[in-house]
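Have a look at these structures, which come just after this line.
Every number here is computed from the coordinates shown, using simple stated rules; none is lab data. Predicted, not measured: the structure shown is a model, and the values here were computed from it. Cβ atoms are built from the backbone, for glycine too; each structure is taken alone.
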Structure I
Amino acid sequence: MNEVLWIGFALMDLSLVLIIYRFFGKTGLFGLIVFNLMLCNIQVLKTIELFGMTTTLGNVLYASVFLSTDLLSEFYGKEEAKKAVLLGFATLLMTVIYMQIALMFTPSPDDFVQPHLESIFSFLPRVAIGSLAAYLVSQLNDVHFFHALKEKYEGRHLWLRNNASTLFSQLLDSLIFCFIALWGLFPVEVWTEIFITTYVMKVIVAVLDTPFIYLAKRMGLQRVAA
């Protein structure tokens, strides 16, 4: 059941990227990056069983962030993609800080939400740092790698730059996050398993997004023609 739901969720999320792009263009992609980044850092707290492996739920939404930055890179250039990455980083940082401040307020005697907010937003400092560092490094690498391949092949082989930049950047993301947030908390064998399963799930979604970037390219040409 989890596998069917997960694939459906991934396809739905990638489809919604195209829908938002079609109707709102660059502004919609900026908004999606912020929206998905905030949600995936909440969903990542939930672990699920998929294909016989234990993984986190946030991988689907995080992969669509890469699709959105690749679309910005393809249609609007490197600087716009970098601007979106930095906006996502600033938003994520502000979310962490603001929620930590919110948790400091003493709740009223009738409040019932505080324990639930603490469960979700009381991130360990190293987890928050790991998430922020992994996001910034991997996303900026994705933008630069994408454009390096685009220049090398003179705009040809969209499938190559989409997959190569995303897969390598997802590898960096998984490695940086797992090292900063989880190294030393588990035996090396367990840490390695967590790292591998996290990356494998991201690879699956990254491969799924290839047809979507081609569809977006057609939509992009239509937008220019219109």
Structure II
Amino acid sequence: MKYDALIFDFDGVLVESEWAGNKQIADWLTAHGHPTSVEDSMREFMGLAGADFIGAIERWIGRALPQEFHSAREAEDERAMAEGVGEVAGAVAFIRALPPALPKAICSSSSTAWVRRHLAHIGLADLFGEMIFSGREHIALGKPAPDLYLHAAAALGVPIERIAIIEDSPVGVTGAVASGATVIGFVPGRHCLDGHEERLRALGVRHIAHDFDEAAALLS
């Protein structure tokens, strides 16, 4: 292992939640008079959370979102929490094959409750301990700011320059690159559309992995 610690994004890296979530957004907006494709949603909103997420959608549609949108999002989140979201292909085997003593963390724009629920669903509840950090809960500025990664590095006790971050979204990659870590742009999921790899490279990513085998090769 070239690095002293690893940090993982969550949605789209460890679990396949991005496509379903962005489809729900696109379908709702389209049904309410704002034609939006899944590709539009992923390009404009993926990786954002909280006020940044809402602000991006409101700029897209040119008006404030009604309460009905928030209710629909809550219903979708409740469905996903009840049913669980499956792993990105190879994620569980990759995590379980890491050296047990290697420091590792998750940095997500989602809540820690969301992360823990889906880690449990895919059988990884025991492997991250307290090293699960949310841009909504642990810092003032979430992604695309680098603050969440720097917070995790401090908690891990490893200099950020000795950490590799595995990220899939342009928003996440922007903050990861700014943090000073080595960034692996991860593009395996259904949500990584044509041009996604090039978009990550344009943001400063030098290393791209199309699956966890390629990620392992880059890390070793």
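In this comparison of I, II, the computed figure 2.4 for distance in nm of label points 7 Å out along Cα→Cβ at positions 165 and 181 is attributed to I.
Quick check on the output: 110 is volume of the Cα convex hull per residue in Å³, derived from one of I, II. Which one produced it? It traces back to II.
Which structure, out of I, II, was P(r) over Cα pairs in 10 Å bins from 0, in percent, for residues 53-108 alone calculated from, if the result is 17, 28, 26, 21, 8? Only structure II yields this read-out. Taking 1.1 as the value of distance in nm of label points 7 Å out along Cα→Cβ at positions 13 and 133 derived from one of the structures shown (I, II), identify that structure. Label of the originating structure: II.
When distance in nm of label points 7 Å out along Cα→Cβ at positions 29 and 197 is computed across structures I, II, the figure 3.4 traces back to I. Looking across I, II, the calculation of helix-only ellipticity at 222 nm (-39500 (n - 2.57) for each DSSP H run of 4 or more, over all residues; to 500) that yields -14000 traces back to II.
Work out which structure the value 12.4 belongs to, where mean count of other Cβ atoms within 10 Å over residues 45-52 was derived from one of I, II. Derived from I, not from the others.
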